[in-house]
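All of the numbers you see were taken from the coordinates with simple rules; none came from a lab. Here the structure is a predicted model, which means the values were calculated and not measured. Cβ atoms are built from the backbone, for glycine too; each structure is taken alone.
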Structure I
Amino acid sequence: MVSVGAPARSGPRAIILGCLGEKLLAEEQRFFAEADPAGFILFRRNCASPDQVRRLVEALRDSIGRADAPVLIDQEGGRVARLRPPHWRNYPPAAQIATLPGSLAEEAARLGARLIADDLARLGITVDCLPVLDLTVAGADPVVGDRAYGDDPDRVAFLGRAVCEGLLEGGVLPVLKHIPGHGRARVDSHYVCPVVEARRHELLHTDFAPFRALAAMPWAMTAHIVYRGVDPVNPATFSRTVIGEVIRGEIGFDGVLISDDLSMGALGGALGERATRALAAGCDLALHCTGDPSEMEEVVAASASITEEAATRLARGEARRRPPGEFDRAAVERRFGALLAGAPA
C-alpha cells in the first residue's frame with residue numbers, strides 16, 4: 001500500500017490514472033480512494049471480456065465514490081485497439097476509411113465510431129481517445145502512419161468530425177489528438193522528444209487547422225512535441241505558450257485538455273515534476289498510464305485539485321454525453337461492412 005500524504009483538497013485531483021490488471025486489487029482500491037483522481041484509463045492489460053471490464057469499471061468508480069467519473073480508453077481501430085476479438089470486433093484504421101470517396105468515407109467514419117461507442121457504452125466507458133487529427137507527412141515517423149486520415153487538413157477535419165458525431169450519438173465523448181498536431185514528428189514520442197521546425201504561420205494553416213475546425217469538441221490530448229516556431233524549448237505539454245497562445249488562442253479549443261501519457265520518453269524530469277509542469281502549463285488533467293504503484297504515488301503527490309475552469313470544462317463535456325437513442329446494431333454492422341467493401345451508397 002502506497003501512501004499519498006498530500007494536504008486537504010477541494011475536489012478530485014487533476015489526474016487520470018491506470019490500474020495494473022483485469023481486476024482492481026485491494027491495495028489499488030485503497031490508494032485510489034485516498035488519491036481521488038479525476039478519472040481512469042483502461043489498456044489492453046485491463047480488458048479480457050465484457051463482464052470483466054464492466055466489473056472493473058464499476059470498481060474503479062466505486063473506489064472514488066463518483067459514478068460519473070470519466071473512464072477513458074484508446075479504441076481507434078487498426079493497431080491502436082484495447083478491445084479486440086473474440087469479444088469485440090476489429091475496426092479498420094483511419095487510412096483505410098479515408099480511401100473511400102467523399103460521402104462514403106464520411107458515412108463509414110461515422111458508423112464505425114457509432115459501433116465503437118456502442119461497444120464502450122455497454123462497458124460503462126465514457127471517453128474514447130479518438131479521432132486522430134494528425135496529418136500524414138512524408139518522412140515522418142510511422143507512429144501516426146495509418147492512424148491518420150491523410151495529408152489534407154480539410155479532409156482530416158471532415159472525417160474527424162464524422163467520428164466525433166458517431167461517438168457522441170452513442171453517448172461517448174471524443175478526444176481530439178494529438179493537439180496541436182503530431183504528424184510532422186520524425187521520431188516516436190514514446191521514446192524521444194520530436195522537434196518540429198516548421199514556422200508557426202505554416203503550421204496554423206496545415207497541422208493546426210483540423211483542430212481549429214473541431215475546436216468545439218469536449219476533450220483534446222496534447223502532443224509531446226517541441227514546435228520551434230512557437231516555443232523553441234518546451235514540448236507542447238509543458239509549454240504555456242503553445243497551450244495559451246495556440247491551443248486556447250489560435251485554435252480556440254476550450255474543452256478539457258489532457259496531457260498525453262506522462263511516462264513517455266519525450267518528457268524529461270521525474271514523473272512528479274512532469275505532472276507539475278503539465279498542469280502549470282495549462283493542461284486541465286495529467287495522464288499517467290502504467291498503473292505502477294510507485295509511479296502513481298509520485299504523480300499523485302505532485303498533483304493538486306482540478307481548477308474551477310477544469311471542473312467547468314469537465315461538466316460541460318459531461319453534459320454533451322447524452323443517452324444513446326434507438327440503435328439497430330445489426331443493420332449498422334451490415335452497412336458498415338458494405339461501405340468498407342466499396343459498395344455504392
Structure II
Amino acid sequence: MNILFTGKTDFKYNRVRVLIEGLEKIPGVKVTVYRILSHSKFDKKTFQELAAQADFVYIPPFRHRDVGFIKRQTDKPIVFDPLISKFLTKDDFGHFWKLPFKYFLDKIPFTKCDVLISDTTCHKKYFAEKFNIAPEKIHVLPIGVSTKSFYRSEKRVSADGVFRVGFYGTFVPLQGTDKIIETAYVLRDHTDIRFEIIGGGYRFQQAKRLVEKWKLTNVVFHGVLKYDDLNARLNQFDVCLGIFGDSKKADYVIPNKIYHYASVGKCTLTKNTEGIKELFTNDKDIVLTSTSPTEIAQTILALKSDPARIERIGENAYQLIHNEYNEVAIAERFLAILQAYKPLR
C-alpha cells in the first residue's frame with residue numbers, strides 16, 4: 001500500500017511521528033510525505049503525480065482547512081485525522097462567540113473526507129452526533145507511542161529524598177494546570193514532595209502567578225523542552241500527572257502525555273473519564289481521581305506511602321503500551337482501517 005501524507009505542517013507532531021515510524025517498519029507499505037508550504041504556491045503538478053501513485057491521501061491533525069483544498073486536487077480517498085474538534089476546543093476555551101464559525105470548520109472537512117479518524121470512541125460518538133457524520137465513516141485509532149522516543153532509562157535513585165510529581169503540557173484548559181498548582185498548595189507543608197512542571201502556553205502565566213501569590217517553594221517550572229529531551233526528564237519522576245480540566249473535551253481525550261508516561265513505565269494520576277477508561281483500568285495501570293485538589297493531594301500522599309503500588313501500576317502501564325499501542329501496532333490498526341475502506345453510497 002502507498003500512502004501519501006500531505007498538509008500544511010512539518011509532520012513532526014506526535015500522532016504523525018507514531019504513524020510514520022510504524023508504517024515504515026511494515027513490509028509492503030510505502031509512505032510518501034509532501035509538505036504544502038502554502039495553498040497559493042501549491043505545486044499542483046508534483047502533488048498530482050504523487051497522488052496518482054498513492055492508494056490513500058492522509059491529512060494530519062489540525063489541518064481542517066486542507067481537506068477541501070486537497071479534495072479538489074485528487075480523486076483518491078482522503079483520510080482525515082483531525083485529532084480535535086475546532087468547535088469543542090473553542091468551547092473548552094470559553095470562546096463562545098467563535099462557535100458558529102468553528103462548527104462549520106469541523107463539519108465541512110468531516111463531511112468531505114472519505115475516512116474520518118478519531119482517537120477515542122468518545123470522540124467518534126461526538127463527531128457523529130454533533131456534526132451528523134455517518135458512524136461507519138468514523139474509525140477509532142488510538143494515538144499510541146513511539147517506543148524509539150519514549151522508553152525506560154536507568155532508574156533514578158533519589159539522593160535527596162525528594163518525591164517528584166511531574167507534569168508536562170501546554171497549559172490549555174483541558175489540562176487543568178490550575179488544579180495542579182492548587183494541589184501543590186494543599187501539600188505545601190510536605191517539604192519532601194516537589195512538583196516539577198514542564199512546558200508553557202495559554203495558562204502558564206496564570207500558574208506562575210498562583211505560585212508567586214501563595215509563595216510555593218514546592219513547584220519548579222522547567223520551561224519548554226525539546227521533544228527529544230522529554231524522555232530523560234520523564235524518567236526522573238516518581239509519579240506523573242495527566243489532566244484535570246472540567247470541560248467536556250477533557251472527558252473525551254487520552255492525551256499524548258498519558259501514552260508517554262506509560263511508555264517509560266510511570267504510574268500516572270489523572271482525571272477519571274470515559275475516554276481514559278477506554279484503554280486504562282483504575283489501580284491496574286493508572287490511578288484515577290476527581291479534579292478536586294484535595295483528593296488529588298490525598299492520592300499523591302497514598303501513592304508516596306506505597307512504593308510497591310507505584311511500581312506495579314507503572315509496570316502494568318509499560319506492558320500495556322509497549323505490547324498493544326506501540327508504533328507498529330498503531331500502524332497495523334491504521335492499515336486495517338484503510339484495507340476495509342468501502343466508499344459510502
The value 0.70 for FRET efficiency 1/(1 + (r/R0)^6) of positions 108 and 276 (r between Cβ atoms, R0 = 35 Å, to 0.05), derived from one of I, II, belongs to structure II
Among the shown structures I, II, from which was the value 17.9 of mean count of other Cβ atoms within 10 Å over residues 140-147 calculated? I
Give the label, chosen from I, II, of the structure having the highest value of mean count of other Cβ atoms within 10 Å over residues 124-131. I
When Kirkwood radius over Cα pairs in Å, for residues 92-171 alone is calculated for structures I, II, the one with the largest value is II
Comparing distance in nm of label points 7 Å out along Cα→Cβ at positions 132 and 148 across I, II, which is largest? II
